[in-house]
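Take a look at the structures below.
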Structure I
Amino acid sequence: MHRVVALVRPVQSTFELGCAVEVFGTRREVVPQYYEFEVCTETPGPVPTTAGYDIAVSRDLSALASADTVLIPGWTPVETPLSDRVRRALLRAHARGARLVTICSGVFALARTGLLDGRAATTHWARAAQLQQEFPRVRVEPDRLYVDHGDVATSAGAGAGIDLCLHLVRQDHGAAHAALIARHMVMPPHRDGGQVQYAPAPPPEDALDGLLEWAGERLAAPLSVDDLAAHLNVSPRTLARRFTDQLGTGPGAWLLARRVSEARTLLEETDLPVEAIADRVGLGSAVNLRRRFRAQVGTTPGAYRRAFRTP
């Protein structure tokens, strides 16, 4: 029996812990039980939660000594340092072969052990920049729902913890067993794309002497970088320099991202066919829109619409 131990701390997210409980710790009729699930904490006793109630945790860090998987279901506030006891317990567990897994902000705790140095990891899109700044030796991949290295694994926002846990079940016991658990949870066993599709589209920036607003109103037109430069009466080279200085990207890349952002809005708020949306945002054809959309958002326009269409 594979032993999964969740390390919790005050104030513990009930949802992130619940993601792990649903996959590894919930017993269901006609579903084979391959996991034992337990919870531990540094100081046993009542542990406050984000839901306003306490959970009683009787096991201390010694529970990690026999865990096959150690799971950190969030770590808030993310700035909270690891105590020496927790760091040593995590490193000892990893050294003897336990798999270390984090959900959402739990990656901040794992990163403080040094086990993610030089490796890819992910977290909630809203925390990705902070994770990269605090741990420059970690290769943060903000669009991934999860990253699994075998010995360590990290997930994006809280809901992506379910994606990671089901992935681990697939690795341990095959796709059919993972799909069976997912059906009982009324969840898809696998989600396409990354978490960029769940992050809100950034609002248009107000910069460059009104050029961005002007271009945003003319997305259906076949705008080029030369057209943008001509509107400001500067050379394309000067325009590129100003874009890089002020926005950190080139004018062509910005224009494409703006077109895809507008396509996201139209997919969410209208019933327009994909071909019509492609025309309206200046991408010309449904084929081109699908290609550009998948490259930037990580999924297809049709799948995005089904997930985010406003009733």
Structure II
Amino acid sequence: MAQYRNNLPQLSSDLFITDGGIETTLIFLEGLNLPDFAAFDLLKNDTGYQALQEYFRTYAALARNYQVGLILESATWRANPDWGTKLGYSSTALAEMNHKAIALLHTIRQEYETDQTPMVISGCVGPRGDGYIPANAMTANEAADYHRPQIEVFHNADADLVTAITMNYVEEAIGITCAAQLIGMPVVISFTVETDGNLPTGQTLKDAIAQVDAATNQGSVYYMLNCAHPTHFAQVLLPNEPWLERIRGIRANASTKSHAQLNESETLDAGNPEDLGNHYQALKGKLKNLNVLGGCCGTDHRHIEAICKACLPLFWTHLSSQMRLEKV
């Protein structure tokens, strides 16, 4: 049985962290081969499975050390039919990899979870195509049909929710949301933006969230932003805008480079962890519901720890204020 599916603890005001950039960490820091950035491919043998296990243990230990919650995001960003076929996986083998990815996270949770550190298991759904370029876009109905089998596997594997990461156009986000609704899975949509704060299609983030909400009756539990540096989108987070309340998570890149520049880079740009932590602290001032904090390309456990150090005081202050109000 899924532990948190009907009562997601991150919908509180408590701080939750995620992991960093799994693919860039495994490739550039661990020296592993990930064909087409497909981390799930490591699950095909014991050595790869153990590498993923140690990766997630790093963040579980970090969460427990800081006594914060943790979103365990499965290594399945590329585990959909198009990328799976390209890597030689049949539909049956791909389903097995998706199930195995969730099972791995259950073992991590059993090993590390405490009352102070709830650990939520999320099935990661990636884009059908390139994460940065919205080519060969689907209709919402096509996207729902395409992504539904993977979401069904996550449901049957007892994941608590699904998170669609690096969405770059709204129809795919709508389709994933509708598919999750039909299956009975909570769903989170995470958009990526360019250096101007807009989606790669040119649509504003505000309009994209409004369009998905209108088409799905606010079907997404909340929204996130990922695979962009805070300097790329902070300028569109204007004060007193109601739509900002729908954003609860940020998984930023370490680098200030654009998507095009990152695609051309042959080395890892890890940026500055402390500086990134300070950017998150500033974002918390703009987004009152922001409490799911993690990383994307170029980030690792150093960045997530820096984010904890920069932002935890804000959550402690809020908690103290709440406690005072309750006493009154």
P(r) over Cα pairs in 20 Å bins from 0, in percent, calculated, reads 29, 47, 22, 2; among I, II the input was structure I
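Which of I, II yields 12 for relative contact order in percent (Cα under 8 Å, 6 or more apart), as computed?
Working: I: 12; II: 19.
So the calculation was done on I.
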If mean count of other Cβ atoms within 10 Å over residues 85-92 is calculated for I, II, the one returning 12.4 is structure II
Computing helix-only ellipticity at 222 nm (-39500 (n - 2.57) for each DSSP H run of 4 or more, over all residues; to 500) for each of I, II, the value -12000 comes from structure I
Mean count of other Cβ atoms within 10 Å over residues 53-60 gets 13.8 when computed on, of labels I, II, structure I
Comparing I, II on mean count of other Cβ atoms within 10 Å over residues 125-132, the highest sits with II
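Values in this text are rule-based calculations from the coordinates and carry no lab data. Just so it is clear, the structure is predicted and the values come from calculations on it, not from any experiment. Cβ atoms are built from the backbone, for glycine too; each structure is taken alone.
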